[in-house]
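Values quoted throughout were computed directly from the atomic coordinates according to the rules given, and no laboratory measurement underlies them. Just so it is clear, the model here is predicted, and its values are computed rather than measured. Cβ atoms are built from the backbone, for glycine too; each structure is taken alone.
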Structure P
C-alpha cells in the first residue's frame, strides 16, 4: 500500500486550522504524514500546530515561508518537497474532513489518474458555532446532518452520500480540467514532479489549481471523480481578495493557448535557486 500524506494549506486562521486538524485524529485510515503548508502565518498558528503534533500518532511537518501575499502554489511546492509519501492529498485549513476522507482517496487512487472530490458548505452562523463551541462535525451521524440541513446550517447533503459507482462514472470526466479544486484533490507525487508542481507565477487568489490540473491532463494524468466518496466540510469565511484574479485568468488563458506541460516557475526552479 502506498504511503499517503495530507497537505493542508493555511494562513492566519488558527481556530479553523485547529478544527480541521482535529478531523485527522479520527480518520478511518490515518495519514502516514501530515504537512501544514503555511503561507506566512504568525506564531499563533505555529502554537496550534505544535499542540497538535503532541497529540498526533503520525508525523506532523510545518512548512512555512514569509508572508508576501497569497502564494499558495509556492508553499504547496515546498510541502511536496518535504513529503516522504507516494500519494498526496491536498486540502485547505478551512475544510474539515469526514472520517472516511483519506480512506476514500486511497481506495480510489489509480495509476495515471488524479482525484477530485467535493465539499459541503457550512453556513456563516453554524461555522461560528463549530469554531467557538468546538462542534465535532466530522463525527456526526446521518441524523445530525439531516437536522442540520433542515436548519439550513449546511447547503446540501448530496456530497455525504456513499454511492457505489462503476469505473465509467469515476472516469467520465477524464479530460475535464474545469471544477477540480485543491481543497479536495489527490495525486501521485511522481506525477506532480513530472509537471514541475504548481506554477508559482500565480499570486493572489485563483486559477493556480486549474493551471496544475490542465498540465496534468496534458501529460496523460487524467481526472477521476471522487464525489459520493470523499467530502469535506467547508467553514464559512468572507471571500478572499480577487485583486489578482484578472491577471491569473490571463495567465491561465496563455497556458490554454499553448501545449505547455511544465510549470514555468515550479519545484525545479526552487531547487536550482
Structure Q
C-alpha cells in the first residue's frame, strides 16, 4: 500500500496553511490484476467544525483500503476559518482524486465522500452544492470535476434549524449565524435535488449530540427526489462511534463492538454495488 500526504491549497486570504490530504492507496499485483481500477473514498472526520477528529480518520481509511478502496483523509480547515472554506477544500480534494485517477488506479466514476457528524454536514454539502456557481467560481472548478458519486453519512449534522448541532453551525458561520441566506444554504435537507448523489446513512436513535432528525430529514428529502438511499438506525448509542470497536475506543476491549460496527461493511457493499 502506498501512503502519502499532499496539500490542498485555496486562495482564501485568511488561510495561513493549506489543508492536508492523506492518501492510502492499495497496491495492484500481477497475480491479481495489475490494471485493476479501485473505487475511491474521501473521508471527512467530524469535530463540530472546531477540529478534525483523529478517531474518524486514519482508522476508517485503513478499513476501506483493506477492501481495495483508495482512501483519502482530509484535514480541512475549521474555526476560526468559516464557510465556505471547508466546503471549497473538500470539493477541491474530490477534483484532485479525479485528476490523479490514472496514477492511483482509481475508477473516476466511483468517487465517494464519507463524513462523520460535522464532517457528515461537509460531506452532504458536497452532494448538494457540487453544482453551485458561487462555490465553483471560488475554486476555479467545473461541476462534474467535483461531484461525488456516493455519499456515506455517519450520524451527520444536516439541518440548520430546530434540530441542528448549534456548536457546528456557530463554528461554521460565526458572526453570520443569523444570516438568513446562509442558514438556508446550510439547511441541507432543503437543498436536496434529483441530481444529489446516491446516499448511505446511519445514526443512533438516542444520539445525544446530533439528533436523529438530522438523518431522518435528509432521508425524507432523498426519497422525495427519488435518490437511491440506504439507511440504518440503531436504537441506542453515543454520538461519535466511528467504527464502533476497540480500535477507536481506548477503554474498549478487543472484540468489544457496538451493533453499528457493521456499517463499514454495508457501506463498502453500497460503494461497490452501484
Structure responsible for 2.6, with distance in nm of label points 7 Å out along Cα→Cβ at positions 136 and 168 calculated and labels P, Q on offer: Q
Relative contact order in percent (Cα under 8 Å, 6 or more apart) from the coordinates reads 24; which among P, Q: P
Comparison of P, Q - label where mean count of other Cβ atoms within 10 Å over residues 96-103 is highest: P
Structure from which 12.6, 36 was derived, Rg and Dmax of the Cα atoms in Å, for residues 64-119 alone, options P, Q: Q
